[in-house]
Structure P
C-alpha cells in the first residue's frame with residue numbers, strides 16, 4: 001500500500017479499539033480521531049492504558065479488536081510502511097548501549113535512509129544539547145542524557161507522526177525545555193504528535209487538543225482553547241478519581 005492510498009485529513013483514526021491480556025481488559029472501545037498536524041496530549045493515571053494504546057499505535061502490539069488507521073494507512077495491512085513514517089519515544093530508549101551517541105544516531109539515520117545525515121545529526125545534537133557527549137558510549141550516560149539521545153533517535157527521519165509516552169520522565173528542566181522547543185518545531189512543520197503525560201500544566205501548554213484516558217476508556221477529549229486551565233485539575237479528578 002502506498003501513500004496514494006491515504007485518506008487526507010487524518011493523522012490518526014481509531015475505531016472500537018480494545019486490548020486484553022488474558023481476562024484483563026486494558027483498552028475498552030477507544031474511538032479517536034486526530035487531524036494531521038495536530039498535537040494531542042493524553043492524560044491519565046497509572047494503569048489507565050496510555051502505554052498500551054501507544055504501543056498499538058507504534059505497531060509494537062496488536063489490538064484485540066477494532067480498526068486503526070495511521071496517516072490514512074491500515075495498521076493491519078501496512079504496518080511496515082507505517083513504521084517508516086512514525087517516530088516513537090517510550091520508556092525503553094531503544095539505543096545500543098555499547099555504541100556511542102554519534103554511532104547510535106548514525107545507525108538509525110542510515111536505517112531510514114536519511115539524506116544529508118551528518119547535517120541532520122548535527123542539527124539534533126544542537127537541539128538536544130548532545131555535542132559534548134558525541135563520543136561517549138550510551139551505557140556511560142545518565143538516564144536523563146540517554147532520554148535526550150532517544151528523543152533525537154525518534155525524530156531523526158522527520159517522521160510524519162510522533163508518539164511520545166511520558167517523554168519528560170527523567171529529564172531536567174533544561175532538557176524539558178529543549179523537548180518542548182523541538183516538539184513546537186515539529187508542529188509548525190505540520191507533523192502529527194500524540195503525547196501521554198502526567199504533568200497537567202505542561203501538557204496543557206503543549207497540546208492543541210487534550211484527552212483523558214481512565215480505566216481503559218477515553219472519557220474526555222476537547223480542543224485546548226475550550227479547556228479552562230484553572231479548573232482542569234477538577235476535571236481530571238472528576239473523570240479519574242485521582243488528584244493531581
Structure Q
C-alpha cells in the first residue's frame with residue numbers, strides 16, 4: 001500500500017546552516033590556492049574567515065532548529081579542510097618546505113593531529129563535559145599557524161628565515177590537538193543574561209585591541225589559549241589531589 005504524500009518522510013538537507021558550512025569550506029580551499037600563488041597574507045586571513053563562518057553555522061542551525069546528522073558530518077569534513085589541511089599546507093608552502101623532509105613531517109603531524117582531534121570529538125560528543133574540550137580545538141590550532149604567517153608577512157619576514165619557529169608551532173599545535181589537556185569551551189556563558197558594566201567595558205576594549213592590530217592580537221590570544229590547556233589541567237589535578245588528602 002502506497003502511503004499518502006503528506007505522510008512520507010521528507011528528504012533533503014537544510015539550506016541555511018549548510019550555506020555557512022560551504023562558505024567555511026570555500027575559505028579553507030581558497031587559503032590553499034592563495035598560498036600556492038604566494039599570497040600568504042590572504043591565505044592566513046581566509047583561515048580566520050573560515051573560523052568565523054564555522055562558528056556561525058552551528059548557532060544558525062540551533063536558532064532556526066535545523067540541526068541534522070548530515071549537517072554535523074558535513075561540518076566535520078569542512079573543518080578538516082579548513083583547519084587541518086589548509087593550515088598545514090599554507091605553513092608548508094610558506095616556510096616548512098625549506099626544511100626538506102623535516103618540514104614535510106611537521107606539516108603531516110599537524111594535519112594528522114587535526115584529523116584525530118575531529119574524530120575523537122565526534123566520538124565523545126554525547127558523553128564529554130560541555131564546559132571543556134579535550135585537546136586543543138582545531139580552529140584554535142589553525143589560528144596559531146595562520147596568525148604566525150600573518151604577523152610574519154606583516155613585518156616583512158620570509159618563511160625561510162622563520163622556518164624553525166614554524167617547525168615548532170606546527171608540531172606543537174598538532175600534538176596539543178591530540179593531547180589530554182582540557183580547554184575551557186566558553187559554552188556555559190549565558191549570552192542572554194545580564195553582566196556587570198565592567199565586563200561590557202572589557203569586551204569593548206578587547207574588540208578595540210583586536211581591530212587595531214589584528215595579526216598580533218589574534219596570534220597572541222590563540223597562543224595564550226593553547227598554553228592555558230596545560231595550566232588548567234594542572235590546576236584541576238591539584239584540586240583533585242587536595243580533595244583526596
Structure R
C-alpha cells in the first residue's frame with residue numbers, strides 16, 4: 001500500500017511540476033501559471049517579486065476584482081469579516097484587494113500553496129455556495145433598509161390560517177401614512193421561490209390587518225427575473241421589486 005501511494009504521489013508531484021510554467025515579466029516580477037483551475041476553468045496565475053527578505057507572492061488583485069465584476073461586491077462588514085476569516089486560515093493578507101503573502105526561500109513552496117488554496121476558497125465562499133449568496137443578499141437588503149431610514153423588525157413569525165408559524169424576513173410596522181408592510185428578500189428569484197413566499201403570505205394575510213401589504217425584493221444582480229416570477233407574485237397581491245429598482249419604493253417603505 002505504501003509503495004502504491006508513493007508511486008501515486010510521485011506522479012502528482014511530476015504533474016504539478018510539469019504543468020507549472022514561469023514567465024519573466026520584468027526585472028522585478030515573475031508570473032507563475034499553475035495547473036489549478038479557477039471558476040472560469042482558467043489556470044490560476046500568481047505573481048512573485050524578489051526582495052531582500054525573500055519573496056512577495058500575490059494574485060495582483062484578480063480574485064476580488066473578478067468577483068466584483070461578476071456582481072459579488074465585498075463591501076459590507078459581514079462580507080469583509082468572512083473574507084478576513086477565510087484568508088487568515090491560510091495566512092494571507094488583503095492589501096488593497098490584492099491577496100498577498102511574504103515567503104522565505106525555506107517556506108516558499110508552502111506559502112505558494114497557501115495562496116492558491118486561498119484563491120480557490122474565496123471563490124467558493126462568495127460565489128459558489130448558494131446558501132451564502134442568500135445570506136449575503138439578505139444582508140444587502142437589511143443594510144439598504146437601514147440606510148434608507150426604514151424602521152423594521154427582522155425575522156418575524158406569524159401564525160397563519162393553517163395553524164403553522166410562517167417566518168418573514170422583515171416587517172415594517174404601521175404608520176400614520178402607510179399600513180403594515182411585509183418584505184421578503186429573494187436571492188434566487190425562481191417561480192418556486194415566488195410561490196413559496198406567496199403561500200406564506202396568503203396563509204398569514206387574513207390574520208393580519210386587512211390593509212397589510214407584501215413586497216418581494218428580487219435579486220437581479222446576476223440573473224434575469226422572468227415573467228413567471230413576477231406573475232406568481234402579483235397574482236397574490238405581492239409587489240415585486242427588482243433590486244436594481246429598489247429606490248422606487250424607498251419612500252413608501254420609509255413612510
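Compare mean count of other Cβ atoms within 10 Å over residues 25-32 across structures P, Q, R and report the one with the greatest value.
Answer by largest value of mean count of other Cβ atoms within 10 Å over residues 25-32: Q.
As an exercise: helix-only ellipticity at 222 nm (-39500 (n - 2.57) for each DSSP H run of 4 or more, over all residues; to 500), calculated from one structure in P, Q, R, equals -10000. Which structure is it?
Of the structures listed, the value fits P.
Given a value of -0.44, -0.54, -0.98 for log10 I(q)/I(0) by the Debye sum over Cα atoms at q = 0.09, 0.10, 0.14 Å⁻¹, point me to the structure among P, Q, R it was derived from.
Going label by label, the one that fits is Q.
Once relative contact order in percent (Cα under 8 Å, 6 or more apart) is calculated for every structure in P, Q, R, which label goes with the largest value?
Answer by largest value of relative contact order in percent (Cα under 8 Å, 6 or more apart): P.
Each value in this text was obtained by applying a stated rule to the coordinates, not by laboratory testing. In this text the structure is predicted, and so the values were computed from the model without any measurement. Cβ atoms are built from the backbone, for glycine too; each structure is taken alone.
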